[in-house]
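Below, each structure is written out as structure tokens.
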Structure P
Amino acid sequence: MIDTGSFSTCYGDARKKFLDSVERLQLSVHSIEHELRGPNDEVLAVDVAHLGNLEATRLITVISGTHGVEGLAGSACQVDWLSRFHRTVLPNDIAVLLVHAVNPYGVAWRRRVNEDNVDLNRNFLSHVGTAIHNPHYSKLHDIIIPDAYDGEERIASDARLAEIRNELGEDVFQIATLGQSSHPDGFYYSGDRPVWSNVVLQELMDTYAARREVVSVIDIHTGLGPYGYGLVGIANDPGSTELELARDWYGEAMTTFSEVGQLIGYPDYSAYTDAMLISGIRRMLTGVNVISGGIEFGTYGPEIIQAAERSDAWLYTHGSNASAETKETVRRELLDVYLPPRTDWQEMVLVRAAQVMRQTIDGMANL
């Protein structure tokens, strides 16, 4: 039986397990505290552990919490891997950097976004006269955020959304929800400047990664895809040496941004993916060979996920006077769609995460 004790359902427990795991290995922790606090007045921080030779020319960076609440699964993967570290042969010229809860506010408050309602995974544009121009989103904004959590108003809101989805067509609807820079209170908002987590990540890359020769990035997410399946997605350009290396490491269980764009029939998909964290890291590390990817563990169908996300958006936009019970219900629903409370799902995630980590270490060792 697989030990799923590395999983937590709240930020405080997840952080404690991570810090305890690092302490057991007698490693130091680099913590950067956020100015805000968690729902239980707990400290919020990005915690970083470096394993291996500080002078190693090759670095594997594993990140959790980009999308807030999804970071509870990412944290479990990091803690589980730390528990296995004493059985891992890490070559002398390879080091590992674990970045825990890069968006600690989102993890703690069980939201995908940060303290500014910014989707961190849309915040890595250059921010010098750049933005995600998505004219389709404006057609949805007033409808996709429901007027009520439940009851007749919610039923009517759902019906209006279904109507406009049918009018737009499924392809356009999917494009409309890829990201936007025009509505700060809306879905998948990019922000208009680098947010706190973005700045912190830049500092961490400058400190730990900028002087390496090769850096591999694994950004852990949940939600999209078949239940429990972990698909690796790579941000590198078609035909690049880095992409071919990734194909060699991960085999058929990976895809690329360009392939996803072709799949949804949207040749300008890069307008959105360029703002993602793993694309941003490539720009941060000029002069470094970066194999930049993420792993997405599927949970439930898109309709179930979107319903929970819409309720979360309602709570942020209209729910200030909601009862404590309703607020907790909304947050629990979002938690459950991104962290299914099922042992089978947790086991699948840990096995696949360990496999991807092994594939990455083996691939880096063979460079």
Structure Q
Amino acid sequence: MGQVLEFFRKPIPREHFKSLDEIPYDRLKLWGFEVIIFDYDNTLAPFLHQIQNEVLSLLKNLIKMGFKIVVVTNASYERTKKLRSELPEIKVFAKAKKPGLKVLKSALKTVNTPPSKVVFVGDLFFTDIIAGNRMGMYTIMVEPYPGVGIALSIIVLLEKISYYFIFYTFGWLFRIGELISPNEWADTVFDVNYDLLISKGIKLFVFDMDGTLTKWRSNQVDSKTLNLLTSLSRSSKVVILSNGNSPSLDVIVKNEIAVFKHAHKPLTAKIMKIMKRYGVSKREVAVIGDQLFTDILMANLAGLYSIKIKPISKDEMWFTKFSRMLERFVRPFIRKKPSIGSNDELRSVGNQI
């Protein structure tokens, strides 16, 4: 079963964006990535055309952020002339014959970086994404530049047809698996390394309530949990975001911790309002909860860092129990994501859900 899933997973990118500008590079930096490898044709530049000045400016900014930038293309070396002239510090590897890995491996040796610290950005499933996934890199797919002329327009159209075919056949199931995959797994809220997260720039911690901090329908919050929240609130911002209206929320309010009820997770409207209210960016927020299809899904849809903990109790409402059944069903599709607070392997997933 595992080998079959890995076969179909190969052309599926970890993330997909319409353009290079939409990629959250600050989040990739937060997650510890050191190198970004770009495809060239239809990723950095229109096919058979030179790279545009705004893309050069983007690459310069990425270098200032501390990323090592590499270009690996199936095209000729001459095609990248302007790029090499403007940014000679960028290593270019041409005629790579992707999805073959020979040239890609040579590129990694040049930057002396393991694949787990590398992001691969490209516009084609069957060359860029498959190659990056085979190497164990974090793959990001962008939509190709619009074609110039009939021939190039047809090529771009074929790329988009392949995109829709993969994503709306077997690809959607892998996409769901990606959206419910947390950055970290922890047994309880007390096992999270808050100091490390704060040192990496996290300013707002968003906790779920039922199953995360207290049992369902409980009207009490134990002193250890209250001490954690109040202590954490001295060095960062702390809020409770709950889909319910548990009596225990009143206890939290009395301890001067902000509470937001009826959140309708996994919808992101409430969390986006909270972020605006507290003046924080996406890379400065961590969501902590016990459910994949509410807490973690909401965090991923909003582009936030997420931490999944084990539920405190098995005494849950019927809808939550149904959600747990779905979690077990999609468990094979969950993937290990980059983590700044823990290096737990994906094998821990089986103990979490």
Origin of the value 20.8, where Kirkwood radius over Cα pairs in Å was derived from one of P, Q: P
Identify the structure, out of P, Q, from whose coordinates distance in nm of label points 7 Å out along Cα→Cβ at positions 234 and 250 was calculated to give 0.8. P
Quick check: 0.90 is what I get for FRET efficiency 1/(1 + (r/R0)^6) of positions 114 and 330 (r between Cβ atoms, R0 = 25 Å, to 0.05), calculated from one of P, Q. Which structure matches? P
For -10500 (helix-only ellipticity at 222 nm (-39500 (n - 2.57) for each DSSP H run of 4 or more, over all residues; to 500), calculated) the corresponding structure among P, Q: Q
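Quick note: the coordinates plus some simple rules give every number you see, no bench work behind them. On a predicted model such as this, the values are computed, not experimentally measured, just so you know. Cβ atoms are built from the backbone, for glycine too; each structure is taken alone.
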